[in-house]
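Undergrad: The data blocks that follow each hold one structure.
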Structure 1
């Protein structure tokens, strides 16, 4: 078995995912191959160092400064606007195509056609109404600058 195959076993050993048979084969190889023995020792040292590392969560002040940055706020705002506009346009196009095909289908009754068109118009009016209300409330919200 070439040394490259044993290198995979070394990683399995360090991760605790090696079977007993493979462990015996690896230990036999390490006794005979100084290069693999040296590599195992280096990886053990590296694993020891990385096991001691801890993720440091940035303090609230760091996040506040980051989000207070105009560019970051503008970037996020523009992204939401573009995503919203794109979604709305795709939904309008899909609804138009659906209604067009649905209305032209001679097998669908007139009552069902009117009901579906009324439903779609109602959903659009409701969406516009809720969006206008949210924008109005957001503009008048005296607590919008408060971090919750």
Structure 2
């Protein structure tokens, strides 16, 4: 499984405007609706699903990364968006550091295997410090997609 298999390329942003956890999720879901990854009628339910998951424990994994994710009957296949916050957002990370890189994942309710594989793949991709720094300094969607494509091709 490659990141580009489930990343919606039109749901990638190099400059999130949100300033808190709920706004980040709302902005990314809106971006994914506009990209056609989610139907507009499901927007509120998807936000609710992601916020409910956050209430169980933050999806910020440290090192400036957050992977908000959830399972919903609003999608029929695994889909993701990727966005960068230049300012950094308090996302309740275990290391207490702000999150800058946000990888939002939504999966069908009955897709435990692909959902977990995607989380593992994203985590593996973001392990590399140089790659994380490159993402944070990306100027636009095109830069981000090129970086992800290049890095994704190098990891097994």
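Undergrad: Could you tell me which structure in 1, 2 was used to calculate relative contact order in percent (Cα under 8 Å, 6 or more apart) as 11?
TA: 1
Undergrad: Out of 1, 2, which has the highest value for mean count of other Cβ atoms within 10 Å over residues 6-13?
TA: 2
Undergrad: A further question on this structure: Taking mean count of other Cβ atoms within 10 Å over residues 62-69 as the criterion, which structure among 1, 2 has the greatest value?
TA: Biggest value here belongs to 2.
Undergrad: Given 2.3 as the derived value for distance in nm of label points 7 Å out along Cα→Cβ at positions 54 and 78, which of the supplied structures 1, 2 does it correspond to?
TA: Working through the options, I get structure 2.
Undergrad: Let me ask something additional. One of 1, 2 was used to compute volume of the Cα convex hull per residue in Å³, and the result was 97. Which label is that?
TA: For volume of the Cα convex hull per residue in Å³, the value 97 is produced by structure 2.
Undergrad: For FRET efficiency 1/(1 + (r/R0)^6) of positions 14 and 134 (r between Cβ atoms, R0 = 25 Å, to 0.05), which structure out of 1, 2 has the highest calculated value?
TA: 2
Undergrad: When helix-only ellipticity at 222 nm (-39500 (n - 2.57) for each DSSP H run of 4 or more, over all residues; to 500) is computed for each of 1, 2, which one produces -28000?
TA: For helix-only ellipticity at 222 nm (-39500 (n - 2.57) for each DSSP H run of 4 or more, over all residues; to 500), the value -28000 is produced by structure 1.
Here, each number is a calculation from the coordinates, and none is a lab measurement. A quick note: this is a predicted structure, and the numbers were derived from the prediction, not measured. Cβ atoms are built from the backbone, for glycine too; each structure is taken alone.
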